Structure P
């Protein structure tokens, strides 16, 4: 075989291997994003399960705070039902956390509630869940960063564009007050 043809075939095979490796790397990163989102989803569902119990416990002590309770339940249901993009989910989570913080502020006005073991246990579980969500969010955003770097850096950006890989959105909270875990001083 002609040496020039051999070099051309070898170069073509090498280029094909590079394209396949980049493509597979992008698919792997995209799958890491989906997996890490599932981790966030699990923890958010745990939070959604805790919220009605917390609201019911506080309701028993603060019967006149119906608007506050309705707001947190509505925000929880909206966030729980959102299966859209990450940014949409983040907005609903922000609304829900804001409403939940209002419930916890209401609880501050009832010393006997703050001493209630059920309330204390629910509150601790909620704080633990918030910590887990924060860790899962950091892991998710790290995966999004790695994926976005790959889709935007040369030469993988060429492969990403050719095969329809688009940058993903980070899961971010907007309000600095929401960035902190839900806690109540006892």
Structure Q
């Protein structure tokens, strides 16, 4: 990544961090994009150059996460099953980050308690499902790929709501593996 791209990524991260901090302090609906821009020392137009919607400010890693899930399937080592590859990508990635760091719990609570953010998260999940399903099409049929992708993403959501996220996620993937043969 060149210097220009690094600076853009740093700016994007700073804007998201400022927005998330303000949302956690005052609530999502109480914070305007103009306030976020001011706190991040940028113009409102610049904010929208980086983020297409207010909700996207909270999910700054969205596209990278989607790509990582699809790549987990397409780039998995020979002999590694789809579910094992997805399990490892989810456990290694930020998806269940709060399971190891209680500082992330307020972030997930913000998403759960804010309808606009919950809806946005569900739209992201639908995109993740489609990306995972497309990645599986070389291995299994379309209906099966869609069903498995849906179940994996729903297992992730269930784990995020659980008091024991890692255990919940592993149990749900194990359940799917017992009924899924690739």
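Between P, Q, which one scores greatest on relative contact order in percent (Cα under 8 Å, 6 or more apart)? Before the final figure, lay out the partial values.
On the way: P: 32; Q: 19.
Ranking P, Q on relative contact order in percent (Cα under 8 Å, 6 or more apart), first place is P.
Here helix-only ellipticity at 222 nm (-39500 (n - 2.57) for each DSSP H run of 4 or more, over all residues; to 500) was calculated and came to -27000; which of the structures P, Q was it taken from?
Working: P: -27000; Q: -23000.
Answer for the origin of the read-out: P.
By the measure mean count of other Cβ atoms within 10 Å over residues 60-67, tell me the structure among P, Q with the highest figure. Present the calculation step by step, with values, prior to reporting the outcome.
On the way: P: 12.4; Q: 15.0.
Between P, Q, the highest calculated value is found for Q.
State the single structure among P, Q that was used to calculate semi-axes √(5λ) of the Cα gyration tensor in Å, giving 50, 13, 11. Before the final figure, lay out each step's value.
Details: P: 50, 13, 11; Q: 32, 19, 14.
Structure P accounts for this read-out.
Any idea which of P, Q comes out highest on distance in nm of label points 7 Å out along Cα→Cβ at positions 20 and 116? Let's see the in-between values first.
Numbers: P: 6.3; Q: 1.8.
When distance in nm of label points 7 Å out along Cα→Cβ at positions 20 and 116 is calculated for P, Q, structure P comes out on top.
With mean projected area of the Cα convex hull in nm², for residues 76-155 alone as the yardstick, tell me which of P, Q scores highest. Write down the numbers at each step before the final one.
On the way: P: 6.5; Q: 5.8.
By mean projected area of the Cα convex hull in nm², for residues 76-155 alone, the leading structure of P, Q is P.
Computed from the coordinates by the stated procedures, all read-outs in this text should not be read as laboratory data. In this text, all values refer to a predicted model and were calculated from it rather than measured experimentally. Cβ atoms are built from the backbone, for glycine too; each structure is taken alone.
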